[in-house]
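What follows is a group of structures, each given as structure tokens.
We did not get these values from a lab; they are worked out from the coordinates using the rules stated. All values derive from a computational prediction rather than experimental measurement. Cβ atoms are built from the backbone, for glycine too; each structure is taken alone.
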Structure I
Amino acid sequence: MAWNEAEVFKLKELYQSGLSYRKIAERLGRNVKSIDNKIQGLGLTRGVNQDTDIISYLVRLPRVREIEGDFVISSDFHIPCHDEKLVAELINTAKEFDVDQLIVAGDFLNFDSMSTFISRANDPNDEIQMAGSVVEYLLRYFKKIYLVPGNHEFRFNRKLGKIIDFERLVKMFTESDKVYASEHDHLILGSGGKDFRVCHPKNYSIVKGRVSVRLAGKYGMNIIAGHSHYCGINISDDGRHLAVDTGGLFDKKKIEYSQQTTLNPEWNQGFCVVFDGKCELFSPVMGNC
């Protein structure tokens, strides 16, 4: 259906207001794909007045990826320190729910060799090769995989001393066109009329669930977070949004710093499924995987 001048004007206004593609689509009575195509076609950029004649220097940041549907969401594989049996269980759970899309919310790789705090690190060549094998295994079932960078992937940039696109790093271990890389530490997932910010936060707290709860309050939306190695569901302080910590697909017995004597919380394995706007958590601790 063709766009008229009034619709284009309204699209620009809604886009600049910061609404998600799904909410813009609802306001204009169109589907998300139509909104995405038109925004790309117009070359719109948030925070820039498209109708002004003022010449300004435009910093073009990567667009936050926005996706729709039902997903299995995992994080913190820390390859090659992943738990092979739990990865297999993740696929089995996906089959039970008939969900064939996957999000990995950061720390897919471990990259301990690029950390100054680890004494016995794996060869990064072996890690990259293993990451490719794990992706190949996951793609036997999943039709799409979205990867979000975590602090362990950012170790690569710190070691290099330069910033490279996360997509380039991902292409070091897979060339599959079914694997998508986010250039941000999060993406926005729409499911069942609800929005979820799926992320790998920079913050960490020894109080389990604190970071995800505070993020839900700050952003005013449901949060699904990796990084904490805690598996659990809480509610934002205003009682309106979910604050989910996914746990991880790691095997902590393979990770040196998880064996150190600290007051940091115990690491919990786990993952979740977002289905029609609902979130269900799975973990060996809970006995449901």
Structure II
Amino acid sequence: MRTVRTVAELREALRDLPRPLGLVPTMGAFHEGHLSLIRRAREENATMVVSLFVNPAQFGPSEDFDAYPRDEERDARLAEEEGVDILFAPQVDEVYPPDHQTYVVMEGIATILEAEKRGTGHFKGVITVVTKLFNMVGPDRAYFGQKDAQQVLIIRKLVRDLNFPVEIVVCPTIREPGGLALSSRNVYLSGPERERATALSRSLRAADEAVVSGERDPDRVLAVARAVLDEAGIEPEYLELRSLEDLSPVERVNGSTLLAVAARVGNARLIDNAILGGA
């Protein structure tokens, strides 16, 4: 594996490597969720790039940019063990030079749910850095996790709207044995908080069981999920049913309905989601 820090080094390293080329964009602090994306990319591509960049543009002023877990030495070791060809680990000024003034914004689905809680600047930062990575790396495929469902829909729309020649591959959410979705921010949880946080996945599972049993009324499905959160003493930032296609509100739950939840447990802000009805 070769670690590169600049776009020029990256392009030089990629010049003679075979295609197809897979990209796994990450902010580091690798867990099994990241590794599942890397393994999928390794299976499907001749060459694989993993980017490791904690993107300041997607953090709000009061968010955890400075505290976000970082361990490049460990991440590099894991990436090499998984057969990564190139680890792209740029410094902030390589991605955002001091005179950087260009950002990519999206209307519609990038202005709701997470954007309402974290601010519209969050997805402006995500969309901008993904656009830059696509231009820097030039991948044939890029790999993202279903845990960030809204982000996945936004990136798919970005690719369609701006005609990027990139296939977006979405991989299943990886969970701890108790059901908690893996996240780099899980390190903020104490033991009791980690147990309490399993209520998020349990609420999704309870809602899905209701839909599988025939419930289609959105209010009743949400009530089932909320009851699980209430029992755990968790007040969600949002708990919403949305269309899987465009995140519009739904009047009836069906096989393309997304249930998305965000909540704070201790110092960790957690998100999770499920596609209901066995889809």
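List of remarks:
- Structure responsible for -9000, with helix-only ellipticity at 222 nm (-39500 (n - 2.57) for each DSSP H run of 4 or more, over all residues; to 500) calculated and labels I, II on offer: I
- With Rg/Rh (Cα atoms, Kirkwood Rh), for residues 178-225 alone derived as 1.01, matching label from I, II: I
- Which of I, II yields 0.15 [FRET efficiency 1/(1 + (r/R0)^6) of positions 18 and 138 (r between Cβ atoms, R0 = 25 Å, to 0.05), calculated]: I
- When volume of the Cα convex hull per residue in Å³ is worked out for each of I, II, structure I gives the greatest result.
- Entry that produces 17.4 once mean count of other Cβ atoms within 10 Å over residues 130-137 is calculated, selected from I, II: I
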